[in-house]
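Take a look at the structures below.
No value in this document is a laboratory result; all are computed from the given coordinates. Remember, predicted model here, so these are calculated numbers, not experimental data. Cβ atoms are built from the backbone, for glycine too; each structure is taken alone.
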Structure 1
Amino acid sequence: MFVLPLLIPLYKTLINSALDCHWRQEHPQHNSKDAIHKLLRAEQVTIFGLRTRHNRLKHHLFSRFQIGDGPNCPCGANRQDAQHVLQDCPLLDDTRLKY
C-alpha cells in the first residue's frame, strides 16, 4: 500500500521523459543552443512580451486594460509601444548606444 507513493516521482520522470521525446520528434527544427535559451526566464518573458505586444508598456496597458493615464510615452510620443521604446524613444538613446 505504501509503495505507490514512493513510485510517484519515478512515474513523473518517465512521463516527462516520454513527453520530451515526443516533443523533440514533433519539433526537429528546435535548436536548444539558440541564444534565447541562455537568458534567464525573466529575460525570456520580457523578449516574448515585446515580440507579441503583450507587455507592460503604457500603450498595451491602456488600450487593453484601461490602466494608467494614457498610452503616451513620457518623451511626448503618442504611443509607448515596443517599436517606440526599442527604436525611437529619445529618452533611451544613451541606452541604445551603450548596447
Structure 2
Amino acid sequence: MAKKQFIQRDISWLSFNARVLQEANDPDVSLKLRIKFLGIFSNNMDEFFRVRVATLKRMLEYAEKNKKTNFHLEEAPQEILDQIQTTVLKQQGEFNRIWEG
C-alpha cells in the first residue's frame, strides 16, 4: 500500500499565512485593510515562532538527548525547521516588498 501524502501542519499553516499576505498585496483592497492584513500576517508569524517553532526546537533537543528522532512525524523536526526557514524567508521578503510599496 502506498504511503499517504500530506502537507505537514506547520507548512500548511504558513500557506494560510501566505494567503493573508496575498490579501495585503491586492490593489483592489483598501489601503487601510491592506495595512491591517500586514499586521495580521506579522502577528501570526510572531505567534507561529513562539509556539510552533519553539516546540519543534524542543523536540529536536529532546531527540538529540535521547537519540530518538521519529516522534511519529512524517519528517524529522530538523527537516520541518529547514522547510519553515525557506518558506518564512520568502514570505518575509514579500512582506517587505509590499510594505515598501
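Structure above, values below:
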item	result
Cα Rg over 2.2 N^0.38 Å - structure with the largest value, from 1, 2	1
Which of 1, 2 yields 9.4 [mean count of other Cβ atoms within 10 Å over residues 36-43, calculated]	1
Structure (1, 2) behind the derived value -16000 of helix-only ellipticity at 222 nm (-39500 (n - 2.57) for each DSSP H run of 4 or more, over all residues; to 500)	1
Identity of the structure behind 13 (criterion: relative contact order in percent (Cα under 8 Å, 6 or more apart), calculated), options 1, 2	1
